[in-house]
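K.L.:
Listed below are the structures to be examined.
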Structure I
Amino acid sequence: MRQIAEWARLLPAWAEFGAVATIGFGWFIGVSLWNSILGEFQTQTIGVSHLYWLIAQELAFGGPLALLLAWRGWTGQTLGLAKPRISDALVAAGLFILVYVLSLVAAVMALQVLPDHGPPFSFMERPSVALLIVVSLLNSLYEEVLVCAYVIERFAKCRWRWLGLAISFVLRLSYHVYQGPMGLMQIAIVGIVFGAWYRYRRRLWPLVGVHAAIDLIGLSYLVR
């Protein structure tokens, strides 16, 4: 393990980023594209096992990446996970309202020109509330640490701040392609708001909170 850690520390920045992007999102991007092609953005019925599978995947991918980033000097502090504050909850509430209002306005306007394919999936059995909460929290932490904080910070270290924002935005869209045009439009709004907030404030907890709330509400809505 020590030899692996020393080898990891010698990696150039581009290799580190490539590892995070490939391990962290390669599988999800591929599945998203495949499902969008096969399903043609139609609603798919899934079981509770899919949620457990998502948890297993994010733990399997996130564990090695956490080790890699730790070996290379990344910490919670450098990834925007400083000690939570009460103000983070207030900011999260404000950002949630902003994202909700912008998404609602955009959806009303987009319905004039874009087809509404409905939700990307629905549950054929009722998941427990505890499972929905765990999935929402884990998924939001996984995504925001990697696609938001890490990508933006990685390119900021190379003095390519705006490129980091652009790549973070494109990555976020790429693994949500399965949601169709309307879903992607809402994801785009989330990506812009989240990227702008993190770029100027460098605090991730509010974004994790908003993301978890969006996931929890969305998953609860899809339960039959």
Structure II
Amino acid sequence: MSTAEGEITFINPIHIVNITGDGMKVLAIGAHPDDIEFGCGGTIMKHIKRGDEVVFIVLSHGEKSGSREERKKEAMDSAKMFGAKLHIFGFPDTKIPDDHDVIEKIEVVVKEFRPDRVYTHSVKDTHQDHRKVAYATLAAARRVAEILAYESPSLYLNFHPNYYIDISDFVDRKTESLKAFATQNSKEYMKIEAIKGLAQFRGLLPQAKFAEAFEAIRILRSGDV
């Protein structure tokens, strides 16, 4: 729901979800290699386990924090570990454009794959690439039933999660997936204790051992409310 120009508000109820039901088609979008894995890696593992079909879009190679080829290989290795199909678009790291070309490239995948749910960045992010990808996703996935915004280490304080997914059985696999990004492992937020600590903190409110937190931009439920 839009308010003032450039500002987005989200629904207020808090949900904790143990992904169940019929298989879904899931699209996860990140500006750089490792964004998806950090923001919703445990949730994606959960989707994969139940047989959902998953596609990754990574908008850049993340070459500002490692060689282009190294970062590309890390992204490919991680997607293979998840069993996800990967699209890497190769926009310049830190300079992903705020234009129709980005929206169009995402929309091509959306139209071809027809996802039931999209995971993407939050618009409440201090990193310009994350923010631009978030807004591009909202445009490209405007007809997708469900959109959830995940968190990153560069969020503003006004990120207010209202949708939690229990990843207690998958948190160790999430940390393992992030080890694939060897070029990034020296960063404090990529350390295992930091990743598990955040998941433990996010689990406190919904009373899960470990959880990932999201802002629910749009959720559709058919059948049970």
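No value in this document is a laboratory result; all are computed from the given coordinates. Because the structure is a prediction, the values reported are computed rather than measured. Cβ atoms are built from the backbone, for glycine too; each structure is taken alone.
K.L.:
Check the numbers for FRET efficiency 1/(1 + (r/R0)^6) of positions 100 and 188 (r between Cβ atoms, R0 = 25 Å, to 0.05) across I, II and tell me which is largest.
P.N.:
Structure I comes out on top.
K.L.:
Taking 0.96 as the value of Rg/Rh (Cα atoms, Kirkwood Rh) derived from one of the structures shown (I, II), identify that structure.
P.N.:
I
K.L.:
Where does the value 1.0 come from, among I, II, when distance in nm of label points 7 Å out along Cα→Cβ at positions 60 and 92 is the thing being computed?
P.N.:
Working: I: 2.9; II: 1.0.
Answer for the origin of the read-out: II.
K.L.:
If mean count of other Cβ atoms within 10 Å over residues 132-139 comes out at 18.4 when worked out from the coordinates, which of I, II was used?
P.N.:
Answer by label: I.
K.L.:
If mean count of other Cβ atoms within 10 Å over residues 76-83 computes to 17.8, which of I, II did it come from? Display every interim value, and only then the final one.
P.N.:
Values: I: 14.9; II: 17.8.
So the calculation was done on II.
K.L.:
Quick check on the output: 1.7 is distance in nm of label points 7 Å out along Cα→Cβ at positions 36 and 108, derived from one of I, II. Which one produced it?
P.N.:
II
K.L.:
Here's another thing I want to ask about it. If relative contact order in percent (Cα under 8 Å, 6 or more apart) computes to 25, which of I, II did it come from? Don't jump to the answer; show the numbers that get you there.
P.N.:
Numbers: I: 34; II: 25.
The read-out was computed on structure II.
K.L.:
For which of the structures I, II does the calculation of helix-only ellipticity at 222 nm (-39500 (n - 2.57) for each DSSP H run of 4 or more, over all residues; to 500) return -23000?
P.N.:
Only structure I yields this read-out.
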